[in-house]
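Multiple structures are listed underneath, in structure tokens.
Bear in mind these aren't lab numbers, they're just calculated from the coordinates by the rules spelled out. Only a predicted model underlies this, so the values are computations on that prediction, with no experimental measurement involved. Cβ atoms are built from the backbone, for glycine too; each structure is taken alone.
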Structure P
Amino acid sequence: MAAADLTTLLQHLVAAQIEFILVGGLAAVAQGAPITTHDVDIVHRRTDENLGRLVAVLRGVHARYRGRPGAPVPLDEKALRGPGHSLLTTDLGALDVLGAIEEGRDYDLLLPDARVLHLPAGIVRVLSLEAIVRLKRLSSHPKDRLMLPVLEETLRRAR
């Protein structure tokens with residue numbers, strides 16, 4: 001999937017006024033990290049209004065669960081209301097909709113570590129590079145451990 005498609009997917013979320021924090025690889029790229037990513041990772045606010053807007057966008061981009069071809073996103077918000085992860089594919093690329101990340105950090109707990117970026121479609125909250133590095137240090141996933149030196153160097157250079 002092209003980076004332009006991921007940007008378009010992100011713009012759809014922003015234009016719909018969904019409250020979310022961009023986390024993961026694309027958040028690091030937005031802050032200057034020289035890495036490649038193939039998905040958009042978000043932690044969304046799990047309020048009724050926000051879930052309604054999110055489901056509408058997911059329907060509009062024909063979201064479906066990865067590994068379950070053709071399985072539609074449930075029409076109600078129940079699957080997105082909890083702290084779990086919904087790993088989706090859309091017409092515009094992969095989207096990981098996360099209720100919470102490491103150590104149960106949800107939208108409200110991550111908000112103090114979010115930075116605001118301005119896009120043509122509106123603002124997007126991005127988890128700070130400092131917070132991404134802290135979380136990657138806690139991770140036991142090999143991919144995260146391999147990415148950590150690049151993120152730490154990017155952070156060092158930014159300071």
Structure Q
Amino acid sequence: MVNHLFSGNALCAVNAGGALILPVFVRTTLGRRTDARSLLLGSHESDPCLLAYDAGYAAFLHEDSERRRIGEEDRAPLASAKRLRRIFGFVEEIGFGDDGAVVLPPMMRRRARIGTQALVIGVGGAFEIWDARAALDHSDPDLREIVAFHLDEQDAA
């Protein structure tokens with residue numbers, strides 16, 4: 001089961017058209033999880049980044065959303081509608097080749113403010129795509145440490 005989870009991190013160059021090469025840890029895990037040559041990009045629930053996943057994880061997100069909707073029906077009926085719009089409305093399907101090349105759709109790239117460098121970080125059933133500078137400015141010290149390491153390594157090269 002662990003080999004079917006996204007774990008690892010990498011700094012990726014993003015060209016002017018939004019193209020990047022998915023890191024090996026992502027391509028390897030996708031290959032274990034699905035034969036499909038596509039993934040879904042959506043908005044993260046609380047952070048200014050993208051969440052990427054396969055169709056199987058989308059089904060999990062739906063089940064989780066339904067469980068949460070039932071739990072909050074009485075006390076927060078509008079919370080579910082807002083969450084569902086974010087989870088399923090701000091999603092785009094993108095294809096990728098054997099080399100892991102993807103193009104981040106303009107709306108998604110804009111939503112996460114992804115510039116010329118992206119931090120890709122595994123979070124189990126999905127992976128996040130951050131603008132590297134945004135990750136460096138985030139309040140999470142572990143996230144800052146990961147991206148700072150990659151940026152230092154890049155500067156040293």
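Tabulated values for the structure
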item	result
Distance in nm of label points 7 Å out along Cα→Cβ at positions 17 and 41 - structure with the largest value, from P, Q	P
Structure with the greatest value (metric mean count of other Cβ atoms within 10 Å over residues 9-16, set P, Q)	P
For 1.6 (distance in nm of label points 7 Å out along Cα→Cβ at positions 105 and 129, calculated) the corresponding structure among P, Q	P
Relative contact order in percent (Cα under 8 Å, 6 or more apart) - highest-scoring structure of P, Q	Q
Answer label among P, Q for the case where semi-axes √(5λ) of the Cα gyration tensor in Å, calculated from the coordinates, equals 25, 16, 16	P
At a computed 17.0 (mean count of other Cβ atoms within 10 Å over residues 25-32), which of P, Q	Q
Ranking P, Q by distance in nm of label points 7 Å out along Cα→Cβ at positions 113 and 137, the structure that comes out highest	P
Origin of the value 4.1, where mean projected area of the Cα convex hull in nm², for residues 81-120 alone was derived from one of P, Q	P
